[in-house]
Structure I
Amino acid sequence: MKAAVITRYGGQDAIAIQDVPQPHIEPNEVLVEVHAAGLNPFDIKIRNGKVTIIQPCHFPQPFGLEFSGKVARIGSKVSRFKQGDEVYGMMIGDRRIGALAEYCKVAEADLCLKPPRLGFEEAAGIPLVGLTVYQALIGIAKVRAGQKVFISAGSGGIGTFAIQFAKALGAEVATTTSTGNVDWVSQLGADHVIDYKKQRFEELLKDYDVVLDSVGGDSIIRGFDVLKPDGHLISIADKPDAKFAKAFGLNPAFQFVFWLLTHQVTSTAEKKKVNYTFLYVRPSGAQLSEIGKLIESERIKPVIDSTFPFEQIREAQAHLELGRSKGKVIVTIKNDTP
């Protein structure tokens with residue numbers, strides 16, 4: 001089968017499409033014929049060698065985190081799926097990646113039936129952003145109706161989903177975007193849209209319950225200023241902290257390194273009497289099922305920036321790397337057009 005692989009750490013020229021063996025599935029795994037795959041900033045960090053501690057590469061390294069497609073074969077212990085089922089999911093568990101391929105394998109527990117309302121390309125853009133937002137706002141922050149949630153970078157893949165998800169929970173939502181996207185982001189449902197080129201969000205927002213940060217850097221320190229006491233900032237973009245390193249099973253030396261790297265952030269949170277969590281998303285078929293219910297009820301609609309054919313994987317990553325995408329960037333692996 002053909003798969004997109006990383007041949008070395010580097011730029012887009014480190015990506016190639018090669019013939020590789022079809023994955024062998026274990027009894028509790030499902031082989032999926034991939035129809036479409038979503039691209040994510042984490043793919044670029046893997047390619048650049050910036051996350052080798054938590055996602056090492058063995059070249060040539062297949063990559064890609066989220067997909068949609070049809071069940072091609074099931075393991076002997078799989079009971080929830082059958083051949084031909086239309087499914088979607090993500091595959092970062094156990095440090096496994098490889099969704100940008102004609103076939104991928106995934107644990108039964110990490111897979112979910114695709115919402116019938118969505119085509120394969122729309123569905124491929126849901127798993128990573130959907131699970132990230134679900135685990136942040138439901139799992140960590142436990143957002144309730146009437147609370148105030150600030151979401152950075154509202155026009156990106158995470159932001160476009162998070163705005164809709166937070167509104168579905170009954171929250172008051174604020175976000176940031178560039179001048180040209182203010183009206184468009186407002187249409188997603190945000191109550192307050194701040195043009196970051198003209199205004200600083202921490203000067204306008206106060207007493208928020210939750211901040212979901214996908215920017216990192218000084219955006220996190222500034223984000224603490226908009227929280228009420230005991231509020232919660234959740235970051236998906238900055239460096240992992242010592243708490244994450246311990247939970248991930250890294251040795252004490254790495255835990256100490258991560259403590260040093262994030263000391264300013266964690267100490268600032270402590271001084272301001274707010275909570276800070278670095279989120280590393282986990283696969284979950286059960287959570288995807290809950291997300292699918294919101295999609296089927298049309299309370300959340302996928303936002304696709306652009307779609308590229310498999311042969312243009314380098315161009316697709318280059319487009320994503322510009323940082324101007326309005327929604328998700330999708331790669332079509334199998335063309336379903338008659």
Structure II
Amino acid sequence: MALTDSTVEDRLRAFVEREQLDVARTETLVGEASNRAYSRFHLVDGSCRVAALLPEPFEPASLPFLNVRELFAAIPLRVPEVFVTDGPNGVLLLEDLGDALLQDAVEGASPSDKAGLYREALEMLARLQLRGAELDSPRFSAFQVAFDAEKFRWELDFFQAHFLEGLLGASLDDAERAVLDRDFARIASELASAPFVLCHRDFHARNLMLFEGELAVIDFQDARKGPAAYDVVSLLSDSYVSHEPDFVEEMVDFFEQRTKQSISESYDIAALQRNIKALGTFGYQIARRDNAVYRRYLAQTVSLVDRNLSGKPRFRELRNILTRHCEQNLERLK
């Protein structure tokens with residue numbers, strides 16, 4: 001069930017008729033690198049709802065979004081309410097959390113306001129990890145899937161295929177391929193050996209909404225077990241919001257104090273893998289799906305990867321390769 005403009009329109013119209021919704025107008029929403037389509041229903045009574053159209057029909061009992069939402073609500077984290085579950089037609093009707101992303105909220109915010117928002121986000125992560133450990137059960141799908149070295153390596157290879165060779169058009173020689181193969185295996189193995197906890201998996205400033213005075217989390221259907229530093233890295237080493245090193249250090253200290261654990265040993269390797277992975281996603285979205293919105297985040301993320309690699313002699317060759325190909329090819333993409 002491909003999500004073309006015409007099928008989305010037809011399915012929305014049929015859903016409104018089935019549920020007898022009094023819709024004044026419908027607004028198309030832009031999703032993040034997703035195979036789902038989102039629309040906002042402005043109802044006659046002045047309220048709003050969001051319709052999520054999935055590509056295929058689903059069984060509610062086995063849909064990760066609904067299962068993870070139940071888990072996150074129990075932690076508790078603020079997640080959208082679900083008003084209608086229409087499995088046979090692949091539609092969910094959700095609470096509308098508005099448009100105020102954390103990314104937007106911190107733009108122009110005072111240093112104290114920004115720090116307050118990020119402490120709130122890290123408090124959410126602390127609850128996710130600490131309370132998540134208590135709720136670990138076969139009942140929840142997020143506890144049945146985990147990152148491993150193979151998954152981390154796949155994401156790094158995806159970067160090579162879709163960012164370096166795909167988007168940049170880099171022509172890698174045999175020596176460069178050997179360096180990437182060696183260092184990508186090392187990164188994946190080191191990260192997979194870190195202690196694992198419950199992870200959102202994509203906990204960044206575009207998946208946190210400021211709604212009615214508190215942060216709410218979205219796009220959580222891929223939750224799984226992973227390194228304790230992974231979600232913290234997603235938040236603080238973020239392609240969408242730039243942070244000064246002192247701010248990152250302050251926030252990491254806050255998280256460690258809150259959770260009574262140290263993530264410093266795995267933080268750097270998690271940041272490196274996560275940012276390389278982000279460039280792979282951006283390359284795929286731009287080059288293969290013609291999604292130009294991610295172009296604006298390329299330079300920031302390349303800078304993060306360079307920062308992750310700097311001061312690490314064991315990755316000197318990898319840094320030289322990435323720097324050379326980015327300098328040769330990145331300028332033409334602006």
Structure III
Amino acid sequence: MKQKVLIITHSEDNPSTTLVANYLEEWGAEVVRFDVDTYPLQTSVSSAYWGGQWHVYIQTETKRYTISDITACWYRRGYNLGKGLEQLLEKKFIGSVMGEIQHTIWGMVESFPCYQFGRVSAYRRMDSKEEQLKIASKIGLRIPQTLITNEPEEVKRFLEKCPNGVVAKMQTGFAIYEEGVEQVVFTNVLNADDLTKLDSLRYCPMQFQEKIEKETELRVTIVGNKIFAFEVDSQKLETASVDWRREGVKLIDDWMPCTLPESVSSNLLKLMEVYQVDYGAIDLIKGKDGEFYFLEINAAGEYFWLDKLCEGAISKQIAQVLLGKDYRRGKPAY
């Protein structure tokens with residue numbers, strides 16, 4: 001039977017998604033791509049039960065796709081769902097309508113009985129940075145000393161335990177919009193001036209970690225049981241020394257493949273087993289003390305710039321797992 005793979009993403013996604021689709025089609029699979037930013041204004045989704053079976057369809061402006069017979073699903077991205085509705089509906093309706101839209105789409109995706117390369121429910125669980133750190137430390141990964149709080153006095157107590165200083169970060173993709181421009185909140189070193197402004201912490205909790213003296217920073221992408229590890233010397237640029245993402249463009253050509261210690265590799269694979277996922281983009285620090293520190297695992301973290309450095313090997317591995325050509329731990333829910 002010909003395999004059919006549904007890829008859920010958005011119309012502005014980078015070329016890596018297309019590369020995966022090309023591999024799938026090259027190996028004989030049918031690919032259906034659902035760009036969620038076209039829903040519901042340009043695309044409709046319908047699920048119906050009749051004749052003893054469920055029938056699920058995606059209707060675009062040009063074609064009607066049957067997706068109740070898909071053999072695998074890749075929930076890659078969910079950006080800009082409901083795009084354009086804010087221009088058509090009264091503001092008082094937007095919150096409730098968006099709730100129904102999200103409930104419909106993610107409910108449909110979660111309900112697919114086929115293999116899923118990343119379930120919505122698994123992604124939601126992995127939103128908890130606190131659980132990530134607790135699991136990581138439990139299975140043997142080293143983590144920085146950490147505090148999550150909205151209590152200013154706890155921060156002051158935590159500082160006393162961290163002689164090398166403390167960094168502050170958000171637990172989500174936190175951003176501030178000024179004049180329509182997105183300003184991402186990066187990881188920052190907590191300085192003396194910040195200590196005078198801790199009262200505002202009560203309004204919004206933050207995560208604080210001991211400042212690790214870095215040798216390099218790593219992004220480790222795991223697909224199935226294959227590990228793709230890369231590192232970058234973020235310390236060469238002062239503005240990137242705390243958070244390499246500040247100078248992501250300048251450093252993009254400086255990433256190099258690297259080999260992890262066997263103990264770190266095996267523990268990262270244990271982490272994937274705990275979450276029962278076949279994709280994870282993991283951030284690590286290699287400290288000047290020679291230790292590897294786990295920071296977080298991203299359920300749908302980006303990998304395109306690293307894929308270029310290994311001639312599309314990550315995308316190829318994703319396609320192989322989607323088709324069951326290589327190891328996969330995720331099982332159909334029913």
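Quick note: the coordinates plus some simple rules give every number you see, no bench work behind them. Computed from a prediction, not measured in an experiment: that's the story for all the values here. Cβ atoms are built from the backbone, for glycine too; each structure is taken alone.
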For mean count of other Cβ atoms within 10 Å over residues 158-165, which structure out of I, II, III has the highest calculated value? I
When distance in nm of label points 7 Å out along Cα→Cβ at positions 214 and 310 is calculated for structures I, II, III, the one with the largest value is II
Quick one: volume of the Cα convex hull per residue in Å³ came out at 168 when computed from one of I, II, III, so which one is it? III
